[in-house]
Each structure stands twice: as structure tokens, then as C-alpha cells.
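Each in C-alpha cells, the structures are laid out below.
No value in this document is a laboratory result; all are computed from the given coordinates. As the structure is a prediction and not an experimental result, all values here were calculated from the model. Cβ atoms are built from the backbone, for glycine too; each structure is taken alone.
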Structure I
Amino acid sequence: MYFRSRKKTAGDLSLSDSIDTDGEGNSLSLMDVIYIEDDMLESISMEENSKKLRRSIMEKLTEREKEIICLRYGLDDQPPKTQREIADMCGISRSYVSKRA
């Protein structure tokens, strides 16, 4: 009976089964060999948070504030600018940029 039940699972492998040893004698499992770092959930979460933030910026801020935030953090596919650069571009003080960004 035991041998019949084992025959059904004879070809099954577990990801944690030892398949070899490395040069230092440590056990090497199938999971070690086929492991791929997957950050898909983190990427999706980041994308969703970015969309929410952009929507909030567009809905709640004045045009001037939107411009300052977009310049400061590079939201329009532009490199982010320093507070001093934004102040010079917009003709405002650096402290005003600091309060808005």
C-alpha cells in the first residue's frame, strides 16, 4: 500500500528539495536556482500612489502651486529643479518655493 501511494508522487519536486551542493558544501535547492526577484506588487502600488498624488495636485492646487511642484519634483518628464532655480524662473523668493514644495 505504501509503495502504491508513493508511486503517484514519485515525480513531484519541492522547491526546497536539495538538488546539489555548492563549492562550500552548502545545500543548493531548486528555489535557489530558479529564484527571480519579483517587485511587481511594489511597482503597481507605486504607480497607483503616483496617480493619486498627481490627481490631488491637479485638483487641489492653484496653477502657481502646480507649476512650482512640477518644477521642483520633475513631474512633467523634466529633471527636478532646485528651489533657487525655481525662484529665479518664477521671479519669487526661495522661501516662497520652500513653503509650496
Structure II
Amino acid sequence: MEARDIIIAPLISEKSMAGTVSQQYTFEVNPHATKTQIKFAVAEIFGVTVLKINTIKIGGKKKNFARRGKRSSGLQSDWKKAIVTIAPGQKIALGGVNYFEQ
């Protein structure tokens, strides 16, 4: 897998942005990616030194749908989240204003 196939998207939430103060960034990653692959992908894409990686597999939620008078249910797909800790003094620019770093 290439680096862009491993890192799908950054997760932008209040909790993940608060983690940027302590050099932790959260990404949605490929469910089959290992910690080593994630480490090299983040280093290649953003040019930072990765110190630690924590991964979490998140199960899909059950959803109910009503369409044209019929009720049906489905399941969202499972996904994987990675919390990446980088070296002190380095930053990853996620393209927005981070109010927690000011």
C-alpha cells in the first residue's frame, strides 16, 4: 500500500483538536494498515518524526431507514482510527484554525 492509501483523512473534532496541544493528531486509516505502515505514511506525507501510534478499531453503527413506506435496517462499515504522537516542536498543518494552540 502507498502512503495515500493508508491515511484516509484527518479527524477534526473538539477532542482531536485539543490533543494537538500535546502533539497528538488523529487520522482515519485503512482498516488493514499496521502501526508500522501508519508511522511511515505519516512521516512521508507530513514530513514529521513519529514517536508513538495508538490504533482503535471502531465497529459500524446499526441504522434504520424509511424509504417509500418501507422500513429497513442496515449496518455502517467498520473503520480504524489512529492517534499519532509526533516529536516536540513539530506540527502538522490540517488546513484550519486551531483555537487550542493559541
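Taking relative contact order in percent (Cα under 8 Å, 6 or more apart) from the coordinates of each of I, II, which one would give 32? Derived from II, not from the others. Looking at FRET efficiency 1/(1 + (r/R0)^6) of positions 26 and 74 (r between Cβ atoms, R0 = 25 Å, to 0.05) for structures I, II, the greatest value goes to II. When volume of the Cα convex hull per residue in Å³ is computed across structures I, II, the figure 221 traces back to I. When distance in nm of label points 7 Å out along Cα→Cβ at positions 18 and 90 is computed across structures I, II, the figure 2.6 traces back to II.
Of the structures labelled I, II, which one yields -17000 when helix-only ellipticity at 222 nm (-39500 (n - 2.57) for each DSSP H run of 4 or more, over all residues; to 500) is computed from its coordinates? The read-out was computed on structure I.
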